[in-house]
Structure 1
Amino acid sequence: MQVNIINLIKDFGTTRAVDDISFTFSSGHIFGFVGPNGAGKTTTMRILATLDEPTSGDATIDGVSIVESPETARQLIGYMPDSLPTHRDMSVHDYLDFFARAYRLVGQQRRQVVDTVENFTNLTGIRGKTLHALSKGMKQRVSLARALLHDPPVLVMDEPAAGLDPRARVELRELLRVLSEQGKAILISSHILTELSEICDGAVIIEQGKIISAGTLDEIAPIDAEQQTVLIRPLDRQDDLCKALLLMPHVTAVNQLGHEIETRVAGSEQTCSELLENLIRDGFRIVEFTLQGGDLESVFMTVTKGEVQ
């Protein structure tokens, strides 16, 4: 399953919210959608979910056009907005059952699907609670459950981690990994870039409606072949290790970060390998020696200006 966004443009009066953007993501991959507030992320996602029409351009899901065949495309997409309506008189189960009926699930099949989705999103214990009584994390789970009812191959998620506590964010990440392993194509927007780096295969960076950078994480935040960043965690003698590192050739900077030492090395991966070999030979007990890839957060700060339209 491949999703193609093709020369998408969306105007609101004289304001161009989305300015001729194109990118692709596919089954089994999680793609981050990153940009400042007002960059056009939500507008793009709403168009992809067939909730808004583009001024021009199109998006296709395995060849199905959202412009020419929105009803067919809608069956292929699960959309999770950034907030959930808080109906005071509707329980979690009734809410999901309503949408299951809207997707034309009937009888025993509908009951089985709702039960399965509630179990997968860990909502079984609160299925009788009303929506307005739920925490932010539980509301996000309900929103995800609704998007999964018709088992869509594509998930479009707008700020699903916003406002979640640390435990809820970890649980959401695990759910996303499971869904990706099931073969779903996932587009997710978030301002928590460190977490996106952990779960995403690629990212699209957008500002003022235009794509600034897009591709896999290695493509948009590549490891510099001439300058490496290595995180070193020693078992002991951290101060001695810092002094030893500063005296070693090719080491250009050393910075202590709690129990870890961030080390900048001029050279290739081979140079880093030789550095580790020298440290062990000199008697340092190394617990962790990690070559860092490009950092999505630093790339974002570098390529964007923080401007809104």
Structure 2
Amino acid sequence: MAGNSQEYISHHLTNLTYGKLPAGYVRHEVAEDGTVHEHELTTATWTMAHNSEEAAQMGFTAVNVDSLGWSFGLGALLMFLFWRAAKKATTGVPTGFQNFVEMIVEFIDNTVKEAFHGRNPLIAPLAMTIFTWVFMMNFMDLIPVDVLPSIFGAMGVHFMKVVPSTDVNITMGMSLTVFAMMIFYSIKVKGISGFVGELTLQPFSAKNPVVQAIFIPINLILESVALIAKPISLALRLFGNMYAGEMIFILIALMFSAGAALAIMGGVLQWAWAVFHILVITLQAFIFMMLTIVYLSMSHEDH
């Protein structure tokens, strides 16, 4: 049972990965009768990974197809839904969906007005995109863990992680985009000299130029660490919370194969955790959006 449980957990946490295996790599393929065949690659080969070991051998060029596919798919779904709401918008009595979209837009708009102290028409649309997109990616965690992997498994797809925010590559990609915008607007608003000055002339300063020169490398180290920590913490906070939530769902799902009593308990626990997790996925989307607004607001402040 322990071995089966470990395989079950490992299977649900493995991405569908596409990448290049190096020449000379020995693949172990399992035939229908259960026998294992070894096959050595004579040339570097682009292929789907059959297990996590092969995915690791593919290195940095590997792509998690499932994470990217669900991310793009959910993004396209959001664009379609908001486009449809805008197209059918009316000045009369709004429909339920139009009213829901207007509530989201008003909520994001008020949040940006309160937290962002600069002038940039991009921030509100960016905040709404982040909140709704991250929420949709997190929402996939509420789908029973075996439903979509079983459907894709019947079509010959062996691995399928359906929660993009449990993939650190996705969260880090979003946070690095925010980081790039932070650097861009810092230089645009403050100039290169102002941006460099913020990194070298604080938090320690002195009127004596000699003492100030001594403080410059210390300030640079402290401020650089604080600056780099922002995108890292932004990515890992979302990833860590969603990964832990997915792991709990997987562990609860194991209870369904451990007898009737544990199956009933698992059903109760799954329902209770799903209700609580609705708050978690919403809060994590809000935090990611809010920190993005705050970081970009700091980039627009010249002091």
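Read-outs throughout are calculated quantities, based only on the coordinates presented, and are distinct from any laboratory measurement. Please read these numbers as outputs of a predicted model, since none were measured by experiment. Cβ atoms are built from the backbone, for glycine too; each structure is taken alone.
One table, with the values for the structure above:
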{"read-out": "Test item: Rg and Dmax of the Cα atoms in Å calculated as 24.2, 80, pick one of 1, 2", "value": "2"}
{"read-out": "Structures 1, 2, by distance in nm of label points 7 Å out along Cα→Cβ at positions 37 and 133: label with the highest value", "value": "2"}
{"read-out": "Label whose coordinates, when helix-only ellipticity at 222 nm (-39500 (n - 2.57) for each DSSP H run of 4 or more, over all residues; to 500) is calculated, return -10000 (choices 1, 2)", "value": "1"}
{"read-out": "Which entry (1, 2) yields the derived value 3.8 for distance in nm of label points 7 Å out along Cα→Cβ at positions 29 and 141", "value": "2"}
{"read-out": "Ranking 1, 2 by distance in nm of label points 7 Å out along Cα→Cβ at positions 45 and 237, the structure that comes out highest", "value": "1"}
{"read-out": "Structure with the greatest value (metric distance in nm of label points 7 Å out along Cα→Cβ at positions 69 and 277, set 1, 2)", "value": "1"}
{"read-out": "Highest-scoring label, criterion being mean count of other Cβ atoms within 10 Å over residues 13-20, among 1, 2", "value": "2"}
{"read-out": "Which of 1, 2 yields 0.70 [FRET efficiency 1/(1 + (r/R0)^6) of positions 109 and 173 (r between Cβ atoms, R0 = 30 Å, to 0.05), calculated]", "value": "2"}
{"read-out": "Structure (1, 2) behind the derived value 14.8 of mean count of other Cβ atoms within 10 Å over residues 125-132", "value": "1"}
